[in-house]
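Colleague: Read through the structures below before going on.
Every number here is computed from the coordinates shown, using simple stated rules; none is lab data. As the structure is a computational prediction, the values presented were derived from the model and not from experiment. Cβ atoms are built from the backbone, for glycine too; each structure is taken alone.
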Structure 1
Amino acid sequence: MTATATPRPARTPGLPAVRPMLLGGLFPALPVVVLVPLLAWAAAGGWAAVSALVGAVVSVVVFALGVVGIRGVLAGPTATTMAGAFAVFVVQLVLLGAVIWSLGQTTWLQIVPLAVGFLVAGLVFQAGLVVGYLRTRAALDVELPGEGR
């Protein structure tokens, strides 16, 4: 009697989407962290550049930590993935709002460049995050019973 080997499915890492999402967010956001303060410096001076840099760095750090938080969402039930991801995003926005408000209470930071750096870096990070996530999805081409092609 010969034993036939049954093919084993390829093992995938526990959470395949987290790394591409993080890299997809960081790669486009890091040049923004440099570019926005340079533009603020050219437009309004040194303290505006510092303010924009602080805003951009805080935004990227909080959103990167949110991607790490997404690991828990992706490890949970599939039915709650979108709701969990939205909850992580809301927590990030509340945290960022609190940080921006508290930094706005200082006398040495300028709130407009701080908010611009924060918003631009955050939006670029989120766009890259979506692109990184979409790259992890595999397209399925299935034919359902009764469907003719």
Structure 2
Amino acid sequence: MSKRDENEKLRISSKRIVFIFILLFVVFEAIFYISFQYQNFWPLETSFYFYTPALLLSSAFFCYISITKTFYLVDKNRILHAKMGKEYIYRWSDIIYIDEEWSKKHKMLLFYLNDGKGRYLAFDKQGIIYEYAMKYCKLISYEEFIARFPKVKL
């Protein structure tokens, strides 16, 4: 991984984000449909023609914002996760355990910080965030983690 790679934005797959927003659209459409169809389910009430385009436009807008404003910046010291205008910083030195099996299976980095709290980060398109985490983190073993945080379920 070169210096150039370290300074590039790592983006989450847009397919994953679009799928989530399509799923949310369908769920909310069903909720609105059931809520606003007062008399019967067919023919459609007039309200259907107002809330469906509004829901579709707002979903498309937030999907676009999510795709363009969600990324990772990774270097030797930390992960910066920019998410819709907010920034979350995770230092490699604070990450003590990574559930490697779960992470590979779900294509999401599941890691635990030195306070025992778990965090999830979706893999970028190439899975580079996982490689960086395995390279730069000083991880403890499963047994050490369980001994240190017995109430945390892995």
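Colleague: Looking at FRET efficiency 1/(1 + (r/R0)^6) of positions 30 and 70 (r between Cβ atoms, R0 = 25 Å, to 0.05), point out which structure of 1, 2 has the largest value.
Modeller: 1
Colleague: Here's a follow-up. For helix-only ellipticity at 222 nm (-39500 (n - 2.57) for each DSSP H run of 4 or more, over all residues; to 500), the calculated result is -15000, so let me know which of 1, 2 that is. Write down the numbers at each step before the final one.
Modeller: Values: 1: -25500; 2: -15000.
So the calculation was done on 2.
Colleague: Can you tell which of 1, 2 yields 2.4 when distance in nm of label points 7 Å out along Cα→Cβ at positions 46 and 118 is derived from it?
Modeller: So the calculation was done on 1.
Colleague: Separate question: Starting from the value 2.1: which structure in 1, 2 was distance in nm of label points 7 Å out along Cα→Cβ at positions 86 and 134 calculated from?
Modeller: 1
Colleague: Upon calculation of mean count of other Cβ atoms within 10 Å over residues 94-101 from the atomic coordinates, which of the structures 1, 2 produces 14.0?
Modeller: For mean count of other Cβ atoms within 10 Å over residues 94-101, the value 14.0 is produced by structure 1.
Colleague: Here Cα extents along the principal axes in Å has been calculated and equals 62, 41, 25, so which of 1, 2 was it run on?
Modeller: Numbers: 1: 82, 36, 26; 2: 62, 41, 25.
Answer for the origin of the read-out: 2.
Colleague: If you rank structures 1, 2 by distance in nm of label points 7 Å out along Cα→Cβ at positions 54 and 102, which sits at the top with the largest value?
Modeller: Largest value of distance in nm of label points 7 Å out along Cα→Cβ at positions 54 and 102: 2.
Colleague: Then there is this: Compute relative contact order in percent (Cα under 8 Å, 6 or more apart) for each of 1, 2 and report the one that scores greatest.
Modeller: Ranking 1, 2 on relative contact order in percent (Cα under 8 Å, 6 or more apart), first place is 1.
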